[in-house]
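Multiple structures are listed underneath, in structure tokens.
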Structure I
């Protein structure tokens, strides 16, 4: 008689396994609203250049996040939970509906002030989408995907980021995440990375935030 046991590769996911996924959501929930307001009052060319850099960064992460979901997550969930296919199709359709807002927000031919409304519309549409995704899809991910499968999703999600961008992205996500999620994400990385984040990456991002948006006093003190 063979007794089957879960291995790290096959065991079910838990909510903690989705920490990085939810950190990305937290960053995207906040940033387009911040950018919309900042683009209405551009101070000078240096501020404009920094805003363009931030817009390009977060749009790149958003587009890649959606691509990974469409290619790796939704198909796997439809195969495992076909009775929920209509919910997953709705989320995929929302990606297509958000795409024109992504294009409008990133259109550098239009002055930043002229893109503020597109950024605000993207902020609203994306938050509605993420509300539904976390309500409908996250429980399905936890119920139907294994840790091994989810690791492949995270590997794909990180593949197009680039190591040089990591400090910037760590700072951005930390600036938006609730404390419990941020602390969980920080505790999951190797100790040297934790120290790099606290001593260098986070102070650097706070300075960037101040140049982008002004007062950084509402940001967490690490």
Structure II
């Protein structure tokens, strides 16, 4: 199964304006304890997050919106939510949020998903990271490789080298990997990735607001 990376579109023909959205705060929000800052990437909250975004007046409401300033999750509309609910996702919750655009309040959802089984399914014998350097502003040279087998090991490995000089070489998942349609590489570089079947649905349904690129560094053993 092939996988693809997903990021926010910066095509002005699609999003209308860059930046497309910003955090909206109303009176009293700064004293609330249920805001997005109280959310943890590795734990679901026992409250509905108080999280509001405001689109720039010239921005277009897309199916997929920037999550900034939140550092994790997806912001999706009802159409995209329905598609995702019919695919295989890791542990997740959809939290309703409001998105303000001009004089209209739009209903969106914050998809909070937790990837906590990465090291359970990674094939450590065939996965590796790379230490690299820029030979020229556009030419990269790989100096050495190192294995990937635990989170603590990756932290130690990164400390050995200069900042931003390590990257994923190849991630191979075992045959019993659940073959999620939405996943995240939880090692060295964090990439949100989707399966080819989900990509095809996004294209068929003309989902807007995202940029999808091949991600050949993530492989599932067949």
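Please treat every number below as a calculation from the coordinates, not as lab data. Worth saying up front: this structure is predicted, and the values here are computed from it rather than measured. Cβ atoms are built from the backbone, for glycine too; each structure is taken alone.
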| field | Test item: distance in nm of label points 7 Å out along Cα→Cβ at positions 15 and 103 calculated as 2.8, pick one of I, II | value | II
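Can you spot which of I, II the value 2.4 was calculated from, given it is distance in nm of label points 7 Å out along Cα→Cβ at positions 23 and 119? List each step's numbers first, then the result.
Numbers: I: 2.4; II: 3.0.
Corresponding structure: I.
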| task | Rank structures I, II by relative contact order in percent (Cα under 8 Å, 6 or more apart) and report only the one at the top, that is, the highest. | result | I
| query | From I, II, which structure was distance in nm of label points 7 Å out along Cα→Cβ at positions 63 and 95 = 2.4 calculated on? | reply | II
| I, II: which one has helix-only ellipticity at 222 nm (-39500 (n - 2.57) for each DSSP H run of 4 or more, over all residues; to 500), as calculated, at -4000? | II
| query | Taking FRET efficiency 1/(1 + (r/R0)^6) of positions 47 and 135 (r between Cβ atoms, R0 = 35 Å, to 0.05) from the coordinates of each of I, II, which one would give 0.40? | reply | I
